[in-house]
1. I have 13.8 for mean count of other Cβ atoms within 10 Å over residues 106-113, calculated from one of the structures P, Q. Which structure is it?
2. When volume of the Cα convex hull per residue in Å³ is calculated for each of the structures P, Q, which structure yields the highest value?
3. Of the structures labelled P, Q, one was used to calculate FRET efficiency 1/(1 + (r/R0)^6) of positions 138 and 202 (r between Cβ atoms, R0 = 30 Å, to 0.05), giving 0.25. Name it.
4. Consider the structures P, Q: one of them gives 18.2 for mean count of other Cβ atoms within 10 Å over residues 26-33 as calculated from the coordinates. Say which.
5. Tell me which structure, out of P, Q, gives 16.8 once mean count of other Cβ atoms within 10 Å over residues 178-185 is calculated.
Structure P
Amino acid sequence: MSAAKAPARMAVVGAGFIGRRHIEFLRGHPQLSVVGAGDPFPAPYLAEMGVPHFGDYREMLDTLKPDGVVIATPNPMHEEVAVACLERGIPALVEKPIATTLTDADAMIAAAQKAGTILMIAEDMHFRPVIREAVRGLSMGDIGEPLHMLVHGGGIRQPRGWAATKDRMGGGVMIDIGVHYVRAMRLLMGEPDRVFASRAMQIHTKIEGEDSVQVMFSSDLGWQTHMLLSWSTQRGHLPDIVVAGDLGTFHFWPGARFYDYFPVTPRLLTRALSFVRPHSLRDKLMRPSLQQVRRSVKDNDPTGYRGEFEEFMAAVSEDRPPVTLPQDGRRDLEIVLAAYESLESGEPTLIPPLSR
């Protein structure tokens, strides 16, 4: 009888809000353990959880030699910490965005290639089960030709500390939330060619980055994506993503284990109701929900958060590239930066072609 495999030894750099979330997840996962946290400030919860604290993350890497590191530092530190890990041959899972500049992103990718070590960006949208299933439905022609994607993301939030500083965050809501939906757009629609961004008045005056933004992406293939992202308004009871084609529409709901499909072709009930007379009664009985087909997705990880960790560790243990490469994170950043260029200029901006 073979011995049980020991949990993978993970370390975390950055013990703030996001770092704590990662540490709590690692401690609760049967195949993962957290052996240390590197942060200049000793967060009280580390001692409560029994997680060793290192004021110098490099000392932690050299002392513990973990199987992998999760990087949850302020955005501008991603490059420094990732390169330090990779140069030591330690695989790194980096919080999104990959960086705040393409120069830093390129340095991280080059370090991973030189070391032959895994670098992965923690983009949970790539592992969101309903997105995965919808991509399959799109390939089968469920909604025909995709024409429009609508995103409504965010909620009432006022970032604090480094996240409220434009230079350290890299911007505001667009780079923080928008980068997720840029990945969703690329998975569901493809690569955009142009972007135009604008914003409403600033509500949260204590943050330097934008607290709301509207972004219109378009493709030479004919489709468009409209994103409304906000830290100053509530979404209400709305899907966060809608994808519409000439044969149907998909609705995606945050944290749901299903998505809704609305085919253009009338279903049996709506077809029968179309014959009801008088027309006033028909119109009263006919409701959009009658055309709805709810498609359940059998997965206990509706957000994709668990999936990104498990893919990272699977890639490490199997010595293979992860299903999403760091170049994907770089491309997401490149598109976000093009949106900021448009926001600054007030003019549409061309997005560089995807480089393979």
Structure Q
Amino acid sequence: MKIAIIGLGYWGPNLVRNFLSRKHVSELVIHDQDPARMTAIAARFPGVSQEANLDKLLSPGRVDAVVIATPLSTHYTLAKKALQAGCHTLVEKPFCETSAEAEELIQLAAEKSLTLMVDHTFLYTGAVRKMRQLVEAGEVGRPLYFDSVRVNLGLFQHDTNVLWDLAPHDFSILDHLVDAKPVAVQAVGAKHYYDHEDIAYVSVFYEDSFIAHFHVNWISPVKVRRILLGGEKNMILYDDMEPDEKIRVYDKGVELKAPEQIWQTLVSYRSGDMRAPKIEVTEALSLLADDFLGAICEGSQPLSSAESGLRVVQLLEAADASLKGGGKRVDVSQGGHS
């Protein structure tokens, strides 16, 4: 299979390294607007070939699949060209700038029977896979809340705000772990240095009592990547900064004993053991590459599907609309309109 990787910035070299080592890949072609980047990557990975002409690279029959790791504003245009050329396509997160663009690409891929996938790498980490296993096994019980903190000092993005930069990671994890569909979003944030928000707080509401909250921040003195998933049976703490025990399962919760008189209701707290289940340490991006190639060869549905990418964009759209509207509540199902 011939694979093209477009965009050799921060994430591109990791994609090159992983796809170059896959047995299904017979040729890996790289492209970037900066010739120096192509030269540097070609020197680092001697097995790749360079193509400076993007139109030639995306001409029908040149490659079988395209991996797009370019700025968000280019995702829709490049992915559409790739699909029109008959190429299976993997797009860096976030999928697109709007849900309408994402829906159009999904329809185009379906019409041409092509695999279209979004690079939500965290879904392939051992920690998130273990969390999904625990949820599916019923160990969490009915989910009550999802609380996420993703903060660090930098890197400021010039073309988007902190919401579009950091929140897709945790939005995709939420979408993967919780089957319920969100109905509304509220978000507030602030701009301290230039035209884009560098800190934001997002709440996502559901039809039942489940609620999700996200804190994303580019100007924190410490790096924190932490998720709490609370359920009626057990609660899970995922701390990505922990070198060993990234997942901890707590047998803790609340129990109510309600006699006939409501004012006599007794609240008791259950506090049991904590355990740290073993998780796989395989590189997430290598599993994502295998999933993409497997979906192409076998026609299977990838874990990080275009549909999941669309749902993340719908959340981002609604959150951004709420942010721009001073924290107003925005309906998710209407694509960012209150």
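Here, each number is a calculation from the coordinates, and none is a lab measurement. Here the structure is a predicted model, which means the values were calculated and not measured. Cβ atoms are built from the backbone, for glycine too; each structure is taken alone.
1. Q
2. P
3. Structure P accounts for this read-out.
4. Q
5. Q
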